[in-house]
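S.K.: Following are the structures in question.
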Structure P
Amino acid sequence: MPPWAPDTNYLHFINERILSENEKESLLNWVLELGPLGDTTELPPLPVFPPTRLNGIPDLILNTPSFSVNAVSQDVYNTVVVPTGISSERYIRAMEIIPENPELTHHIVINADESGVVSNNLSGNSGTLHGDIMVGGYAPGVNPVVFPNSQELKMGIKLPANADLILQVHTPYYTSLGPSYGMDVNIQIRLYFS
């Protein structure tokens, strides 16, 4: 691709779409006027998206204990422990994290722990990652974790019996509604086993 615009005085492309001078001026004026809305009665309805992306029924649905955002003047990190309650070793083939309010979770790091000694740390200063098995993570807009699961190739993360999931939740100080202090954080973890 040459580093210059095509010259329509010299040649034309098939199916070319060229803006006329009037169209260019109209577009520039719209930008300069800060993009005013046209006839809002002609807007299509907003799309409705499902809360989950993975099809099928999860093998295990876990919910974190609800906790309030403790971010007063800066973002905070809290550790939340969620017992899995599984009685035998399982392999996670897919995982989906669903925060009730995605604005309250900048990101989440999830590890598994079988020691049983990690406890909730809602101080806001929980910068240490606990657990010896990296399970996955979450950030708004990121796709769920899905591992290959075919006859030829089966992959997943081994989750020991009676393991706890340890979530390090990074909560922002500010959301589109203003300061997040005192808002409730609820997170659902949907696990699919092989």
Structure Q
Amino acid sequence: MAGNREERRGARKQRLVEAAMELFARDGFNETSVDDIVAAARTSKSAFYEFWTSKEDCVRDLLEEQGGGLIAEVFEFSAEGADHRARLRRGIAHFVRYCMARAQLARLLLVESVGVNLAVEEARHRVLGRFAHIVEAEVRAHGAADPFYRDIDPEVFGRAVVGAVYEATSHFLVDPDVDLEALIRGLCAIFAPET
């Protein structure tokens, strides 16, 4: 019986997560209310408050769980590159493609969560910081032997890559006519050019 209760609880949370992601992406964070989320999830306000204390807490949790999943995938995908430049190119490409395939998450991470409150900003920065650390680690480990990266501060470079990828992907989200592959090629040519 306890298993069934936990399954129902998990299913309730999943419905709320899906509803919140859809509404935040479609209508915006500020225009979405807890009432909207519970109506779309076909559940009660008490179910919402079983998991989160506020709409802000909900978006923070979504960023940490869903955004953390994105960065884990970027890391896993990039690790298959033959060398540091290939790993950087694979990471950039996977981040951009992932955001295209999961536009709701991308819109939440890159657009709707900006400036919500301090806790949400910290969560957003942690997620994007993990991406920056992946880049930084590659440059730190291999930059001395590569003339392109030799005189670059790895930490600054990691943040610059994430900032540029973040901005370019945000642009893609609001301009669906952007050529995704050209965007990826352009970012890779700047930050991890072919040798």
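S.K.: Can you tell which of P, Q yields 1, 8, 15, 18, 16, 13, 10, 8, 5, 3, 1, 0, 0 when P(r) over Cα pairs in 5 Å bins from 0, in percent is derived from it?
M.R.: Numbers: P: 1, 6, 12, 14, 13, 10, 8, 6, 6, 7, 7, 6, 3, 1, 0, 0; Q: 1, 8, 15, 18, 16, 13, 10, 8, 5, 3, 1, 0, 0.
Derived from the structure labelled Q.
S.K.: With relative contact order in percent (Cα under 8 Å, 6 or more apart) coming out at 35, pick the structure among P, Q it was computed from. Provide the component values of the computation, followed by the final result.
M.R.: Numbers: P: 35; Q: 21.
It traces back to P.
S.K.: Can I ask one more? Between structures P, Q, where is FRET efficiency 1/(1 + (r/R0)^6) of positions 23 and 119 (r between Cβ atoms, R0 = 35 Å, to 0.05) highest? Before the final figure, lay out the partial values.
M.R.: On the way: P: 0.05; Q: 0.95.
Answer by largest value of FRET efficiency 1/(1 + (r/R0)^6) of positions 23 and 119 (r between Cβ atoms, R0 = 35 Å, to 0.05): Q.
S.K.: Separate question: Using FRET efficiency 1/(1 + (r/R0)^6) of positions 31 and 159 (r between Cβ atoms, R0 = 35 Å, to 0.05), single out the structure from P, Q with the greatest value.
M.R.: Values: P: 0.10; Q: 0.65.
Looking at the calculated values, the largest one is Q.
S.K.: Once mean count of other Cβ atoms within 10 Å over residues 7-14 is calculated for all of P, Q, which comes out largest?
M.R.: Values: P: 7.8; Q: 12.6.
Comparing P, Q by mean count of other Cβ atoms within 10 Å over residues 7-14, the maximum is at Q.
S.K.: Sticking with this one: Could you figure out which one of P, Q the value -2000 for helix-only ellipticity at 222 nm (-39500 (n - 2.57) for each DSSP H run of 4 or more, over all residues; to 500) was computed from? Kindly include the intermediate steps, with their values, before the conclusion.
M.R.: On the way: P: -2000; Q: -23500.
Structure of origin is P.
Only the coordinates and a few stated rules stand behind these numbers; no lab work does. These numbers come from a predicted model, not from an experiment. Cβ atoms are built from the backbone, for glycine too; each structure is taken alone.
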